[in-house]
1. P(r) over Cα pairs in 10 Å bins from 0, in percent, for residues 53-132 alone computed as 17, 43, 25, 11, 3: which structure among I, II?
2. Could you tell me which structure in I, II was used to calculate distance in nm of label points 7 Å out along Cα→Cβ at positions 21 and 101 as 4.5?
3. A value of -21000 was computed for helix-only ellipticity at 222 nm (-39500 (n - 2.57) for each DSSP H run of 4 or more, over all residues; to 500); which of I, II is the source structure?
4. Comparing relative contact order in percent (Cα under 8 Å, 6 or more apart) across structures I, II, which is largest?
Structure I
Amino acid sequence: MSNYYLILASMGVMAVIVFIVLFFLNAGYGYLSTSQWGPKINNKLAWVLMECPAFFFMLYYTLDFAFRGADTGNDRLVLYIMAGLFLLHYFQRSFIFPLLMRGKGSMPIAVMLMGMVFNTLNAYLIGGWLYSQAPSGMYTMDWLTNPVFIAGCIIFFTGMFINLQSDHIIRHLRKPGDTKHYIPKQGLYKYVTSANYFGEFTEWVGFAILTWSPAGLLFAIWTFANLAPRAKNLTKKYEQEFGDEYKELHKKNMIPFIW
């Protein structure tokens, strides 16, 4: 087994472990922030440092592929479009999202470092699939009119819209200087505690479909494994703080009408 598929398989096993562990251990940042994770740094800086490895490593793989002139039997434009969707998400997440954040929150350095490691490995797996591991001839120009690619793109951009809209709602719950907590009720927050997480999960399900790749599937699984337990813990946190006011909203944790 090549190193690529060994890392892919290992990451799959880790996703299951992380999914189980996070139901019992809160990742202490944001609304679930605690002091149990050790030293913290500025939240905006932490988000930039945590997310940017995914952007820069994918950019590196793309430029390296472009300048090497390697022939993988796949159309370059198709590969660049799929890598571009990945880069689009992580450009927003690395350099725009942190600038829009309000308040003076902090993130544990340990959480940030774990995020950096994951994002680096994930970019390696996605970039490795697109530029070296994908079967020869899989991604020809015909792929752009394949129903799988079209459906995946629709799901991807739907998830991106939900994610961006949900982040906007959360940012504007408070007026400047206000430190109180409020219950988000707009958009998909009418139905779930963590609409932003649902949006992100939907994005990567779409990406897994449009690339039809094991690396894309693994990323979607990891997204759920990481965010679903946190969504459940956020629901508990809201119920503890707001009591019956929150319970009577009958929200699901992350997936509308399902869970």
Structure II
Amino acid sequence: MANLCIDTDLARKILTGFIRSELGRAGFTKAVIGLSGGIDSALSCYLTAEALGPQNVLAVRMPYKTSSQGSLDHAQLVIDALGVQSLTVPITEMVDPLIERFPEMENRRKGNIMARERMIILFDQSEAFHGLVIGTGNKTEILLGYSTWYGDAACSINPLGDLYKCQVRQLSRDMGVPQPIIEKAPSADLWVGQTDEGELGFTYDQADQILNLLIDQRYTPQEVIDAGYPAEFVQGVLTRVRRNQFKRILPPIAKLSNRTIGYDFLYLRDWGT
């Protein structure tokens, strides 16, 4: 079994430094976070408040009519604990006209609409608050493609993107994220009874082990299977990683010139600073 334990003190130092330096490089001192009541957004909020000061963080709750009261309450626990600025913007009246236009719409489409409406609100508040949007997606979700493209996956910077879900839990415990948030089942809260692991068909802990071996340890799929993991599960995880590569890159540009963005023009964001 892969050892996924991290030095949480070091991770905390690196990630808060990352937030400060990346925002400063872009000329910002404030940040906006969509606070769902889940562990990922809670940890992002804790890290950002520590990096910038709570007065420079705007946490936005964006409930839909089917959102659980527990999610709102858990988000409020974070707001109260940190003393960050907050705003609640219900999205029901924004998304229902589109949903009602297509009566046959299934839950996945509805969930994508909700996620993208929340993205619109966050980037609008980014302009109003003069702060960049902080991402909340972890490494497990990003590799599996378990996010909405240009929805919850949209952000300016992402401090959690190199932390597996189990590592998010480790760091959250050590940073004092409220226990009810750490212990509850992961859910995007897109419809009643929805859970991440129910949709995926496996637990995050199971996925973390296989992803760590495939990605970080560079095991071949057969070596992972030989290590004792079911072949069907390993192939299923690998298929998801491959199929969702398009979500992890900027849209490819067709090459016509000798200096094409993303191919030959590769200056870093801090070029010239």
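1. Only one of I, II returns 17, 43, 25, 11, 3 for P(r) over Cα pairs in 10 Å bins from 0, in percent, for residues 53-132 alone, namely I.
2. II
3. It traces back to I.
4. Answer by largest value of relative contact order in percent (Cα under 8 Å, 6 or more apart): I.
Taken together, the values in this text are just the output of simple stated rules run on the coordinates, not laboratory data. Worth saying up front: this structure is predicted, and the values here are computed from it rather than measured. Cβ atoms are built from the backbone, for glycine too; each structure is taken alone.
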